[in-house]
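The structures considered in this document are given below.
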Structure 1
């Protein structure tokens, strides 16, 4: 697993590494001695305790056995697996195609009651039109050399949008004004997408705020796009992978950033006017 840019993932991995180091020290062992007992090279011990290599389940069991604390293994394995799952490379998530990646996130959309989403690159998926989604997923398919199941993936993303009108869900969405003007998919696709954004924004359970482009933006700078699901999880889409954040302190951090960006955003008629201006610019 490549090093994740998330402090959540790195902290979780370091917590496991630190506990393994403690077990080794409590057992009165040096790194080379533990390596001999585990039948591996001493450099592997060093990589594990410095959190540069994530230990396999078998490594953790061997480590605990060498330290005489077999009972610690199960908990450490669970923590290590949780750390590993925080950051998922796109090539792992999409190894069978784009549809599977879309299907994997449907459960959290259906169980979440309060959504907060910030978009700095694209219109958020729940507010997309089929043509806009097709343009996005086609570009992803080509960039990553994936199998061509774009049509099926688009169908799945559109099906997920039932949460907008069914059940007790509330949505607060913040979109950078630049997203309205990036021309993704071409003028016709973009025009239809912006018109759809105006339509969805009229739903009583949906709040759409636009963060205006300013010549001097001194606070609440644009950041990576993210979704906050209730107060249980944050998801971030990166160029290289998909990041899941469950650490309460970091969820709270994203909540604060969302609030700060919300203070810059305009809503209601002012937001709709910015969308209409973007539509007019496509003529």
Structure 2
């Protein structure tokens, strides 16, 4: 009886904590079903009058879906490059231990602490010279560069936990190093790939600063930059902004539901050496 009571109290406390933590998201979702006038004047959490006008406005009178497509292209391309380069570099550092690889690992740690904003102006001038400003390629290159140090260190830590005897057994069966890496080591690293993927998606999908600096063409804007277009000179379409914000958050929330277990395991496995 006491045990059941304890579990009940713990459940209530955790439920309240989860509700308070997610209150901004819940408020955003509920506001998306309110008229803009009610959002400004009413303090009620739930709508007095439920409406889909905000979603109709986003669908028909804004460039949200083009911005959504741009964000999707940038995010998928960045994730692909980060996993490809990060896995290869992490494997090389893990399996070929030299003084240079150790120095490279230290350099990656320093890069993670480096404030990226400092190099924005030189990057902007360089990309303008290369005619890469106002292109999605600029966002893909920069986001890949930002996420690579974390991804390489994560993959290195994960590969360190995979026994080398597995690879040696594959070599005895006639596999070369590339075949061993692509068909044996990489599939085992699924949780690590999931962890790198979700962190890269979160950073890239939600990026505002880089996209705002390097993209001025409205047809190439990503979702975070496009959301500010709902904020006009003499007012803000709060209902449409809430609807667009909720729609932009939905893919990431759905993805998190599917990979959260892998993400937790991958992050833990990649942080220590077995």
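Every number here is computed from the coordinates shown, using simple stated rules; none is lab data. Note that the structure is predicted; figures quoted are calculated from it, not measured. Cβ atoms are built from the backbone, for glycine too; each structure is taken alone.
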A value of 19.6 was computed for mean count of other Cβ atoms within 10 Å over residues 13-20; which of 1, 2 is the source structure?
-> 1
Structure (1, 2) behind the derived value 19 of relative contact order in percent (Cα under 8 Å, 6 or more apart) = 1
Structures 1, 2, by FRET efficiency 1/(1 + (r/R0)^6) of positions 205 and 245 (r between Cβ atoms, R0 = 25 Å, to 0.05): label with the highest value = 2
Rg and Dmax of the Cα atoms in Å, for residues 69-220 alone was computed and gave 17.6, 56; which structure, 1, 2, did it come from?
-> 2
If distance in nm of label points 7 Å out along Cα→Cβ at positions 77 and 125 is computed and equals 2.6, the structure in 1, 2 | 2
For distance in nm of label points 7 Å out along Cα→Cβ at positions 165 and 229, which of the structures 1, 2 scores highest?
-> 2
If helix-only ellipticity at 222 nm (-39500 (n - 2.57) for each DSSP H run of 4 or more, over all residues; to 500) is computed to be -23500, which of 1, 2 is the source?
-> 2
Name the one structure among 1, 2 that log10 I(q)/I(0) by the Debye sum over Cα atoms at q = 0.11 Å⁻¹ of -0.73 was derived from.
-> 1
Answer label among 1, 2 for the case where distance in nm of label points 7 Å out along Cα→Cβ at positions 53 and 253, calculated from the coordinates, equals 2.3 | 2
